Each structure stands twice: as C-alpha cells, then as structure tokens.
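Visitor: There are structures below to look over.
Just so it is clear, none of the values below were taken in a lab; they were calculated from the coordinates. Only a predicted model underlies this, so the values are computations on that prediction, with no experimental measurement involved. Cβ atoms are built from the backbone, for glycine too; each structure is taken alone.
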Structure I
Amino acid sequence: MFKHHAIWQKTLLGAVLAAGLAMPGFAGDDISADTVVAIVNGEPITLGEMIATAETLPDQYRNLPDDVLFEGILNQLIQQTALSQALEAPEPRRIPLSLKNERRLLRAGAQIERIAKDAVTDEAIRQAYEERYAKAEPSKEYNASHILVKTKDEAEEIIKELKDGADFAGLAREKSTGPSGPNGGELGWFGPGMMVKPFEDAVIALEPGQISEPVQTQFGWHVIRLNETRLKDAPKLEDVREELRQEIERAAVEKAIKEIADKADVEKPGEGKIPPAALRDSNLID
C-alpha cells in the first residue's frame, strides 16, 4: 500500500528470528479479534490486527512456526505503532488517500468473494455438468508421432526413406528437431483443439498407420504418422467439478460486476479537464 511496505516485509524475518518464543497465555474460549495483545502509549494492538497482518505476508514468513511468527508480527506492530505516534502533523496527504483505496479494494474483494460463494452450489454444478456433457457424443482422440525438420525438402526426403522401409522412430531420434524426437517422435494421445490447426487437420485426414505429406506449421515441417484413434466418453462429474466451479464463479462475478456497475449513478465532472499526465505528478499528494 505504501512505498515503505516492502521494507517491513524484508525486515520481518530478522525480527521474528530475534524475538522471544513465549506466547501470551490466552485461553481458547477467551480470545477474539478484539482481544488486546499489547498497548503502546495507550493505543491498543488487537489480535485481529495481527491476523490481518499475517494474511498479507509471503509464504516464506507464514510457514514459520506459530510462536515465532506471533512474536515477530507483534514486535513489528509495536514498532509501527510507536513510529506512527511519533509522526508530527501535518499527516502526508498520501496516507488517507491510500487508506481509502485500500478500503475500497478490500470491500470490493469481499463482495466478489460473497458473489462467488453464493453462485457455487451442488445444484449449479450438476446443472452445468448436464448442460455440457449430458448430450455430448464421445469425442475422438488421436495418437500420433511426427518428425520435425526445418525445410520441405528434408521432410520429403524423410517420407522417401520411410517408403523404402526406414523405421519411423529411428528417423525421429536421428533427424527430428522437436522435443519428441528422443522419444521416437511419439506425441501420445490428444483431442481436438490441442494441436495447431494445420497439424490437427493433417492428423484427422489420416488413417491409422498412414503417413502424411509434408505439413507446415510455425514450428517447421512435419512428417506425421497416425498410430491409432479412440473414442473418449464424457468425464465423470467429480473429475470436472473444480473446472466447473471456477467457470460458475467467473461467470457469476462477471455478470454481477456488470449489473452493479451499470446501475451505479456515475458522474465525471473532471472529464476533459484533467490532463492525463497529472496521474504521474506525485507532488500533488506529498
């Protein structure tokens, strides 16, 4: 939020390692977010403030033992409180502005989380699954190998060698510039949309065991052999539950953002009057 925020995170590790390991003796039933953990010149620091601080830390700090992290955060908040109290008026303008921005961001985030949570129900997931997969026909998948070279002439020469009885996997290991070369050119199983279109079109046109003519893509020239095909049934609900959950959340949030923003009474009194370059003038808030 502030330009010095990173300084606190960088120094926190040293603070927690230097801190004592004794935690206050709170009874489990007696604590709440309002529980006062320390008082600095009459100003209380609460457990809730410590929790909110911990949630902003990188994993390298959050993964520390609880007792070490507790004392480190408490010491940091004590130092910050004392420094804050030492700040003489007038308060820099950027502080209330940054606080307003942070509050707006957090409130908007809380609303998004609420919208997403309300949208995802077992019924919504089942409905999304049925809409996508209930009437879906089994999809065709392909197992193919290829040899990738730089020029069409090289590809044509490889095709000639294959027609003369050369081993496809051996040529792939010897001549293919693609990452599948050491594996004999094998690409494994893939479905529609997983390969670039010229490659996919060539594969679809082949019969199992058949070798393609030279096929050009942005990667170079390919000689393709279709090994086999299979039909893949629709996935089970549990296999796609997480994917469907994310899609439901995304759709609900996008819809809500548009509806809420469209209903908002928005005025722009500064439109056309403020030069865009003013955005870079930090002197206005210092």
Structure II
Amino acid sequence: MVESKSLSEKIAVITGGAKGIGLACAERFARDGAKVVIADIDESEGEISCEAIRAEGGDASFIHCDVGKKLDVRNMVAAVVDMHGRIDILVNNAGIIIGGDFLDISEKDFDRVIKVNLKGAFLVGQTVARQMVAQLEADGENPGTIINMSSVNAVLAIPTQVPYTISKGGVAQLTKVMALSLAPHGIRVNAIGPGSIMTDILKAVANDKEANDRIMSRTPLGRIGEPEEIASIAAFLASKDASYITGQTIYADGGRLPLNYTVPIKS
C-alpha cells in the first residue's frame, strides 16, 4: 500500500476516521508512509477500517474516543504516545449532523452537535498541541501540524442545519486562533472546507433526482466530490510542501462559494 514517502514515519491521528472523509484521510496518510491512528466512537467500523489499511501494507491502529469528553481525549492521546512515542499530525475530523429548523431544534440536539463538532475540535486540538509542544521542547525539531475539518457552511448558511452551520463557523475561527497561538512553536494549523462530498449521507441523496439536481445547481464543476479528493488536500497540508501555510481554510467545493446564481443542470 505504501507508494509515497512524503509522510514517512510520521504519526498521524485522525478523529472520526472510521469512515467517510476521515477514513479516506487515514488511507491516504498510510499510503504516504504515516503510521495512522483512527480515533472514533464506532469501534466495529474503526477496527474493520484499520484491518483494511493493514491488509494493503499500511500501519493503522484504532483507539476508542468520544472527542466531546475530556477524559476520553486525554486517554486517547496518552495511548498514542505510549504506542508511538509522539504525535506529528492531527486531523480533527469527527463531526455529526442533526437537522432541524431554527424554531424547532432542541437544546439537546444543539448541544450535542456543538459538543462533537466544535468542543471536540478544541479539546483534541489543545491536548495534541500540548503534546507537540512537549515534543518540540524535548527534541527541538518536527513541531507538527493540525488540520481541522470545517465546511463551506462556515461561510454559507442552511436554515435546516442550525447547530452544524454554527459549529463549522466556530471551527473556522478556532483554526485561526490555534494557528496564531501555536505559530511561536512552529506548529501549523489549517482547515479544509468541503462542499458536497460523496459520504454515506450524500449517497442516499444522489439517488433522489430532485435532491441531486438541487446540489448540481449550486456546483459549477457539475459533480459531487469524493472523500479521496479531500484526503489529498489533507496530505498536502500535512506535508513539507505546505510548510509556510498556516491559519488558512482551503475550500474544496466544486466552485460553490464564488457562485451567486444557479447553474444549468445537465439532463
């Protein structure tokens, strides 16, 4: 499975890495030579994903972690350090969606989304950053990099995705704050803002012509993106090729953000 060595021997933690974009990142990092740790609440899917990566020649391990719980995060980071001695790359990818109109969304659902998507990114980011700073003080090199998974919804709003939209706006600002705070330590922090990506949620939508047409009407490139395309951006941001990039969000959205009109749908 190892084809490139751009991340050779790097230790990469991917939260929410059991499937979807997180899994695509884990697979890509493993191909690029990294030792991957998938941190997720879905133990069954996580172990299956790790087995698949190992079957292709990659190095992958699973650790159960609820990113919204501080103790879980501490234990996960400690386990990674016990296993590999350090952490070089973090992909803060864990996230959930709970739909609902602004007038109807419950406090419980609002809190649940914010806890995972925003508080989770903060807790994991802070804990891993502290480990990276300790490593830098110990060896004086390889400060590490953090990649947060944001969304075009950090900029755009969907009225039926209230807490998700708010959480991703928070992640965009969290990325900037982290980047500025950690720059003196040489730790780079960036984000990726995907548009419509063919994850499990959109696979169901893709078979609904009306829903699919709605997505295509706002996507100039005329197709839904693939998780592997987001993973390629993560691999770039984690590599030396992005060594002077920090505090940025790269929006991979098929041209959606610049669009202020709808585009024709191909029959």
Structure III
Amino acid sequence: MKKQGIKILILSTILLIIPIIISLTLFLYNNSLEKIITIFGSKEEYDLISCFSLWWYLFRYDLFSYIAYLLPIIITIMSCYSFFHLYRSGTIFNIIQREKYSKLMIKEILLSWSKNIILPIIMLLFFIISIILFPNTHVFDLTGRLAYIYQIGHPYMNIINPFLFVFLYLAIVFLFGIIITNLGIILTRFIKKFNLLVIGNFILVIIIESIGNFIVGPIVKSLTGYDRMANGFSLYNIYYLDAIPSLWWEFLFSIITIIITSIIIYLIYKDKEKVLNSYE
C-alpha cells in the first residue's frame, strides 16, 4: 500500500506539471517569434513582461487554469489515497495494536495535509524559472491598455509587494488543498470505494461551490452592500482569486473552512469503537 501511495503521489505530481510545461514551451516558442519583431521597434512590449506576470499567466490564464477545475479530483487522489486505504483495508486494526488510535488518526490526517505542499512547490519552482527567463520585477499597471495576456498580473501585485503576493498565494493554495483533503477524509467515513470517493468529493465541492455562489454570497452582498462579497464564499475562487473581497479575506475564509471541516472530522472519527466497527 505504501509503494502504491508513492506511485499515486508521483503520477499526480506529473499530471500537475505537464500542462505548465506545455504552456511555458508554447510561450517561449511564440515569444521567440515575437523577439524578431523587437528589432523593428516593438521592444517595449517585452519590457512589460515580468517574472510575476509570466508566472501568473502560466497558472491563471493558460492551460492550467482549465486543469484547475479538476484540482478537487487530483487533490483527492493525491492526498486521500493512503488515509482511505488505511481505514478501508482494515490495516488500521493491526496498527492500533501498537499505537494509540487518536495519535494514529492525527498523524495520518497531518500526513494527508502535507501532500498538498506539492502544488505550491511546483508553483514556486516555475516562479524561479520565470525569474530566470524574465528577471524584470516591475509590475506594470496595464488598466485600459490592450495587452498580451502574459503581461498581466493579479491586481494585488500593484497593491502589495508582488513577492509578498506570491508568498501569500502559495499559502492560500496550500490551504485550498487542505480543504479538499478534509472533505475527502469526511467522505471516507461513508464511502467504501476509492473511485466513488474521488467522484463524490468532486460533487461535494461543486455543491458547496454552488451554495456559496448562489445563496451565501448574494445574501452577504445584500447585507454588506459590498459587491465583491458575492465571490467571497467560493471554494474555486480561493485558487482563481477572481473579483475577491480581499486577499486577506481569502486567507481567512480558507482558515475558517479548514476549522469547520476539521471539527466535522473530529466528530465523526472520535468514537474509536464505532469507527472500527464500520470500516468494511
């Protein structure tokens, strides 16, 4: 099971990296063609590309932005596989003979959480690559200007230090992964097949997303009079950061969601006898 879990982790990592490599390769190819034009007076267009805008383009606007809709599936496979099989295979019975049940559960949940560091690490790696390719660190305000998509960063890059933005975004993406993982761990208690768990968790995310977008968000927007709160309860927006109330709100919303889902996990797994008697 451990070897299978490592294989799942490696395959998931490769699946996350491939679309980014494709996007970067196509960008560099197209950019090499454009670079010839710079000789004839278009160099200013290249001066508007920074390491921040290129990096944001790779993850927010190109191929990976479509893959991101499937992140709940990839994250569930990557982070919940070991926990699911520990519980559903009956291996847990052997382990609790030599390890305290509560300690084991906490350790396995933290292990599941830790696997969500993979996507931020991938993002950080490609940020370093972006710096190497475009060492320009100036973020241009392109409001009202027709610009190439790889020249545009997130608006918050103009509000706070862009390096701080990258750090906060990586942290938020990590928290997003923990939210999906927690939902998967909750469903593990009730679903007995892993493929159904993956599908079920994706459906659960869509349901929560719909409730946040069509019920909670509009209600809070009406109560506060702040239009951007309509997007303030979207799980996907934790990744996309589209018309958000604020960057700090997304961070706070992620923490609150993790706390709520962690409490649910505690409540459904705290009774050792009940949990073990229903593992089959």
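Visitor: For the read-out mean count of other Cβ atoms within 10 Å over residues 53-60, a value of 12.4 was computed from one structure; give its label from I, II, III. Please report the intermediate quantities before stating the final value.
Guide: On the way: I: 12.4; II: 17.5; III: 24.2.
This value belongs to structure I.
Visitor: Have a look at I, II, III and say which one yields 1.18 for Rg/Rh (Cα atoms, Kirkwood Rh), as calculated.
Guide: I
Visitor: While we're on this one: Figure out for me which of the structures I, II, III the number -15500 belongs to, where helix-only ellipticity at 222 nm (-39500 (n - 2.57) for each DSSP H run of 4 or more, over all residues; to 500) was derived from the coordinates.
Guide: Values: I: -15500; II: -13500; III: -22000.
That value comes from structure I.
Visitor: Could you tell me which structure in I, II, III was used to calculate distance in nm of label points 7 Å out along Cα→Cβ at positions 93 and 173 as 4.2? The partial results should precede the final answer.
Guide: On the way: I: 7.2; II: 2.7; III: 4.2.
Computing distance in nm of label points 7 Å out along Cα→Cβ at positions 93 and 173 on every structure in I, II, III gives 4.2 only for III.
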